[in-house]
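Listed next: structures, encoded as structure tokens.
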Structure P
Amino acid sequence: MKNTAIKATMLTAFTCLMVVTNPSKEAYVESLAWQFQGTTCKQEQLPVGVKAACYTLAPLPLDATKSLLNGYSRRQDYLLFSIYTTDLWGIKNRKFGAFGNFLW
């Protein structure tokens, strides 16, 4: 009985931790804006849509880029984790958010 109570307590604590650390859409958009301006536009071989987005977004201030990306991003919230999807001019990005981080 004691072992079951410990397991239940640990499961409850783990679940609460996942709920509390589920990243917000704002955090996702900021991460994506930094990624976009920092690495995506610096690649040599880019599809036409991505090149167009780079020419449009790269010179913009970070806040303007975030504002634009926010309009093209959506969050599917599953309480313990979220899936974030962005589709902007051929740039498709999908991330799994949990524990305050964005994975894959």
Structure Q
Amino acid sequence: MNIVPFTVKWTPRGLKRLRDRQDWIEHESCSHEIAAAWADRIIAAADNQLPDFPRSGRIVPEINREDIRELIVEHTTRVIYKVKRASCDILSVRRSREHIGPSLHSL
């Protein structure tokens, strides 16, 4: 039996949140290289884990739905995603202390 890996898809909102956070890191660190390396690590974490283990992230506590999960990356970043039939759609990237806004509650 062949198991087909899930596809990782970045939604426009997910990409915007990733880029916003990357811009903040670049501003704070005064280094484009540091910020770009951080973004690369976040993308790699999702790409390496989710295709084979789509339900490995924990259920997002604020939403409490089986299909909305999060990876905690580098202890400081929440990669929030929705598990679909054959894909994991990245919905948002947030600091680990940052709570989910109302826009994600309605998914």
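Okay, here's what the table says:
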{"read-out": "Structures P, Q, by Kirkwood radius over Cα pairs in Å: label with the highest value", "value": "P"}
{"read-out": "Highest-scoring label, criterion being FRET efficiency 1/(1 + (r/R0)^6) of positions 10 and 66 (r between Cβ atoms, R0 = 30 Å, to 0.05), among P, Q", "value": "Q"}
{"read-out": "Origin of the derived value 2.1 (distance in nm of label points 7 Å out along Cα→Cβ at positions 34 and 58; candidates P, Q)", "value": "P"}
{"read-out": "Computed -12000 for helix-only ellipticity at 222 nm (-39500 (n - 2.57) for each DSSP H run of 4 or more, over all residues; to 500) - originating structure among P, Q", "value": "Q"}
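Values in this text are rule-based calculations from the coordinates and carry no lab data. For clarity, every value in this text was computed on a predicted model and none was experimentally measured. Cβ atoms are built from the backbone, for glycine too; each structure is taken alone.
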